[in-house]
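Chemist: Structures incoming, each one as structure tokens.
Coordinate-derived values only; no laboratory data. Note that the structure is a prediction, hence the values are computed from the model and not measured.
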Structure I
Amino acid sequence: MKTIIRNILAFILGWFIGSFVNLGLVNIGYTFFPIADLDLNDFDALIAIMPTLEFKNFVFPFLAHSLGTLVGAIVVGLLAASHKMKLSIGIGGFFLIGGIIMNFILPGPMWFEIADLILAYIPMAWFGGKIAIKLTEK
């Protein structure tokens, strides 16, 4: 398989698997810390309730963003034919763009937005790239 095609497919698969991990952790978090009388599909209700949420309600979203990016970056790094770190960081950038968009659509507390955007995406993508490179060197 040509290198560029393999890299594109690795990126798409990394994005898909990372997104799956992200969504799964958000849903798991909601089962641990449910928000009474909230339909998660009603964005207006979610926007209205955001200022009343506690720290515990933001733990799983942060883990979801961090671990989704980490897993996506590892997958890309393991499957890519070349440019493993660049593609892993690219996954982090891709997820970061999604995080920025979500912070505009669904604004949370400032502390969460800052921590999420600074710690959850690019650093975890870099770490995932390092893990993948280390695993493929053997």
Structure II
Amino acid sequence: MDAPTTPMTPYDRIGGEPAIRKLVDRFYDLMDSDPHYAELRAMHEEDIFPMRASLTGFLTAWMGGPRTWYEERNGACIMSIHSKLGIGKDTAMQWVAAMGQAAKDTINDAPFAEAMMQAFAAMSSGMARNKSADDA
């Protein structure tokens, strides 16, 4: 009798941390070089290396890989972490557009990339809505 198999996580499907790092690097490279993302880039420190590492860690954990990012930030919530950045609709859309382009450039699994981008779009929309509620 065969042992039961563990369902494949998104982390496994994307190719683990190396694939996530490639996605994140492409995202930040686009943010650094493409003027379409200038407002988004302006929200970040000049040195984005710490953000590259943090986003790689977050996505690794979020997709079902090692949960180190959460363990190092006990009780952290991605929405709360971003609440002080003043994310508006335009910057949320820039984030989704840059991440979408990075996904197209680095993920060779269109259905997976589409599902991931739907989740990212909902997440970034929630962050922009949170800003609007705070400004009211």
Structure III
Amino acid sequence: MSQQQLFIKTHQRGAVEITQKVNDIIIKQDQSVELCHVFVAHSSASLIITGSEDSDILLDVEDYLQRTVLDSDSVYRHNNEGDFDMSGHIRTILTGEAKTIPIINNKLGLGQFQGLFLYEHRVGKNTRKLTITLS
């Protein structure tokens, strides 16, 4: 088993594909591994697996989230860092902060059109820390 940190810079709300970055970590392992666990250590960023063949998929996901989880909803009590603060937390709860993926042929065992994405739920620039655990 091994662990490594991965830092991803985000510039706006939305998804950043990290499939290849994680595959690069897997390829560098000296030992044979069967599972990859990815965890993002933030309460306003998450991980999703979705289609990577068409960028409209990610735009549609963001449109859905914006309609469903409103910024600055008057019922939110928590807004310490702005109108997007509580909506970012809710989005993370709904989409999840971790994924465990099998490793096949020394890379993530995703489907043909699947990709692993870091999903930024905040407005503005951020650096997100991910822990990659291989076993």
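Chemist: With Cα extents along the principal axes in Å, for residues 33-96 alone derived from the coordinates and found to be 46, 27, 15, which of I, II, III does the value describe? Mind dumping the intermediate values first?
Modeler: Values: I: 48, 20, 16; II: 34, 22, 20; III: 46, 27, 15.
This figure was derived from III.
Chemist: Figure out for me which of the structures I, II, III the number -7500 belongs to, where helix-only ellipticity at 222 nm (-39500 (n - 2.57) for each DSSP H run of 4 or more, over all residues; to 500) was derived from the coordinates.
Modeler: Answer by label: III.
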